[in-house]
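Multiple structures follow.
The numbers here are math on the coordinates, done by the rules we state, and not lab data. Please read these numbers as outputs of a predicted model, since none were measured by experiment. Cβ atoms are built from the backbone, for glycine too; each structure is taken alone.
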Structure I
């Protein structure tokens with residue numbers, strides 16, 4: 001299992017619509033709206049890195065209103 005955090009910057013005025021669509025994406029385990037440089041932090045889980053990449057690139061980035069993303073792969077310390 002691979003998990004990661006996706007930092008998302010949104011287009012202004014599209015927040016509620018984007019939140020609703022991202023919540024329904026398989027692999028999204030938690031979603032937090034934040035203040036600062038990023039607008040959302042999404043916790044995602046996938047079977048492997050290829051599947052995680054697919055969730056980010058094919059699903060999250062394709063949601064209208066998502067301006068940019070940065071993905072952080074998490075690790076156990």
Structure II
């Protein structure tokens with residue numbers, strides 16, 4: 001069985017002692033009705049694993065663009 005974790009986003013990414021640490025954050029509502037992002041979990045991986053994950057996510061972005069889910073911003077002209 002695979003454990004599934006939900007996160008609203010990535011909070012912080014650090015590189016310490018050869019390991020990339022990624023904080024997963026979720027919105028935690030408070031009494032005033034305003035929400036605050038709180039760390040829920042951390043992922044720690046070696047640099048090569050991090051780079052592979054970036055490549056994998058880039059492939060997904062390309063598929064989402066092809067499917068029309070996302071649109072690429074035009075590249076501004078060089079100045």
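Just a few scattered comments:
- For -5000 (helix-only ellipticity at 222 nm (-39500 (n - 2.57) for each DSSP H run of 4 or more, over all residues; to 500), calculated) the corresponding structure among I, II: I
- Label whose coordinates, when mean count of other Cβ atoms within 10 Å over residues 14-21 is calculated, return 10.9 (choices I, II): II
- For percent of Cα pairs over 20 Å apart computed as 22, the structure of I, II it came from: I
- Calculating distance in nm of label points 7 Å out along Cα→Cβ at positions 6 and 30 for structures I, II picks out II as the one with the greatest value.
- Comparison of I, II by distance in nm of label points 7 Å out along Cα→Cβ at positions 38 and 54 - largest value held by: II
- Structure with the greatest value (metric relative contact order in percent (Cα under 8 Å, 6 or more apart), set I, II): I
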